[in-house]
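The numbers here are math on the coordinates, done by the rules we state, and not lab data. Here the structure is a predicted model, which means the values were calculated and not measured. Cβ atoms are built from the backbone, for glycine too; each structure is taken alone.
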Structure I
């Protein structure tokens, strides 16, 4: 069992008999955005990697739980997980042997926000990288190619898969 899976098991346990397991998006975003600002102040430009690598670890753990034999089945499981967890609506827009482009509509981090002129969904980008890495069995390059917070109307993650050099 991986340390990421152990972490998911631990954080999935909720005991809030009076207040319940759900929180308003505002509370989530306040935690997320204020934390990001603080980390950026402390670490500078590398702060985004903290969030992206955290998302990547989460993606690895989720990917292991959802693993299927074909990419179509796997992406279906991942998109259902993202929807069921109310992170957003993930949709494969382009799938080739060297590149995946996944749109994330209704993104939990920024859907409906006014444009702040930057792409901010580093955790989601890392998550997508992690689930893809779990399926292909190697590191990938992932970047946020569109973001609601940048005024682009949807979040989108582009993943580049480089075949191993033999």
Structure II
């Protein structure tokens, strides 16, 4: 997975949660994630960022990627309005993503109901029960959805984080 696909997927996730927007959208990446998504090492990061920005000018627009001055090792990626509009015109959220967001936001949803949702999209999915109230769910067939969803059930309901496979391995 590369940075362009990850940004597109994140913009689509925002569309499902908040509706389409014609404002710039900011995302934040820790350095190891950014390096993986740009397929480079730290020594070549500036060159990889410059190359990415040049390649994306006609799609995502003038994407800004900068390390946060007060949070070393954390990068802000700003997708300009034209990039958000480009995603809106060229991509649509998957049926799975729409169903996932609807289910996780539904009052009374549980980890079990989330597992049932995954099963409706593919019988071949994986559950890692990290703790009784913290599960990681993913599809074996990455064409259904390539991410790992780390879902936690707490007093507020369900909360989730979406990771690439490699990010998930780093987290656990």
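Here FRET efficiency 1/(1 + (r/R0)^6) of positions 42 and 66 (r between Cβ atoms, R0 = 25 Å, to 0.05) was derived from just one of the structures I, II, and that gives 0.15; the source is I.
Structures I, II were shown, and FRET efficiency 1/(1 + (r/R0)^6) of positions 106 and 146 (r between Cβ atoms, R0 = 25 Å, to 0.05) at 0.95 was computed from I.
Largest in relative contact order in percent (Cα under 8 Å, 6 or more apart) among the labelled structures I, II is structure I. Across the set I, II, distance in nm of label points 7 Å out along Cα→Cβ at positions 26 and 138 reaches its highest value in structure I. Which structure, out of I, II, was helix-only ellipticity at 222 nm (-39500 (n - 2.57) for each DSSP H run of 4 or more, over all residues; to 500) calculated from, if the result is -15500? Value -15500 for helix-only ellipticity at 222 nm (-39500 (n - 2.57) for each DSSP H run of 4 or more, over all residues; to 500) corresponds to I out of I, II.
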